[in-house]
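**Student:** What follows is a group of structures, each given as structure tokens.
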Structure 1
Amino acid sequence: MDNDAYGHVNNVVYYSWFDTVVNAHLIEHGALDIEHGATIGLVVETQCNYFSALGFPQTVDAGLRVSQIGRSSVRYEVGLFAQDQPLTAAKGHFIHVYVDRATRRPTVLPDQLKAVLEALR
């Protein structure tokens, strides 16, 4: 997204990037079907710390890891980096609770999802 009035990417965009990083990884590894899957992840907590501004048209790289896996929940941690920079411009986390698509009640993490998550731990 383009820069805001202050000349940098607005803080709400960082959360969008976090969501994109996680969902893209899960989709690419066959652990999430956003259109037809029986299990979906709902964000129940999110947080971000900002260390330096990012701006368009700067390239942004992201690092992803999983710090906790529960029965039905996962804590993802994401670092955002200006291209070729060793320090994070921002770091954050969000927690997904995985629920049954129809009932929206928490459900046990599917085996395929757990395998993909374990590889990120």
Structure 2
Amino acid sequence: MPERVTLYRTPTTPAAAAADWLAERVPVTVDVRDRLLDRPDDEELAEAFAEARVLSPYDRETGNTMLGVVRYEERALDHPERAGGVIYDGLAVQDALRERLPADERSLDHLHVPLLDRVLGT
């Protein structure tokens, strides 16, 4: 069981309330950090989200990195309240977000929970 849980804020979800709820139920240290998606390398992340888009629920192929799609993802990162209507491959998003975690905190005793304003599927 992890010793520490870190929740990452999102504009559309009260992370502090989720942290309080979790701390009452699980005997771990819970802290809240700023949004994981607010980083200087947003262009790389926008491309990762474009590649993770589910194009059809009947097809395993994902992604479309055409310029317009990547620009949409950049705008969605800047203004998440305006994004919507897109489903993302959950494993691809997980891989992209794992790269954004601090290297010294990628252990089994530290659980990172990024709250997202995106629809993920598996």
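**Student:** Can you tell which of 1, 2 yields -10500 when helix-only ellipticity at 222 nm (-39500 (n - 2.57) for each DSSP H run of 4 or more, over all residues; to 500) is derived from it?
**Tutor:** Numbers: 1: -7500; 2: -10500.
So the calculation was done on 2.
**Student:** Output the label of whichever structure in 1, 2 has the greatest value of relative contact order in percent (Cα under 8 Å, 6 or more apart).
**Tutor:** Values: 1: 27; 2: 36.
Across 1, 2, relative contact order in percent (Cα under 8 Å, 6 or more apart) peaks for 2.
**Student:** Continuing with this model, one more query. Which of 1, 2 yields 1.22 for Rg/Rh (Cα atoms, Kirkwood Rh), for residues 18-57 alone, as computed? The partial results should precede the final answer.
**Tutor:** Values: 1: 1.10; 2: 1.22.
For Rg/Rh (Cα atoms, Kirkwood Rh), for residues 18-57 alone, the value 1.22 is produced by structure 2.
**Student:** 1, 2: which one has distance in nm of label points 7 Å out along Cα→Cβ at positions 2 and 26, as calculated, at 0.6?
**Tutor:** Working: 1: 3.2; 2: 0.6.
Answer by label: 2.
**Student:** Quick check on the output: 0.40 is FRET efficiency 1/(1 + (r/R0)^6) of positions 10 and 74 (r between Cβ atoms, R0 = 25 Å, to 0.05), derived from one of 1, 2. Which one produced it?
**Tutor:** Numbers: 1: 0.40; 2: 0.90.
This value belongs to structure 1.
Readers should treat all values here as calculations from the given coordinates under stated rules, not as data from a laboratory. Not measured: the values here are computed from a predicted model. Cβ atoms are built from the backbone, for glycine too; each structure is taken alone.
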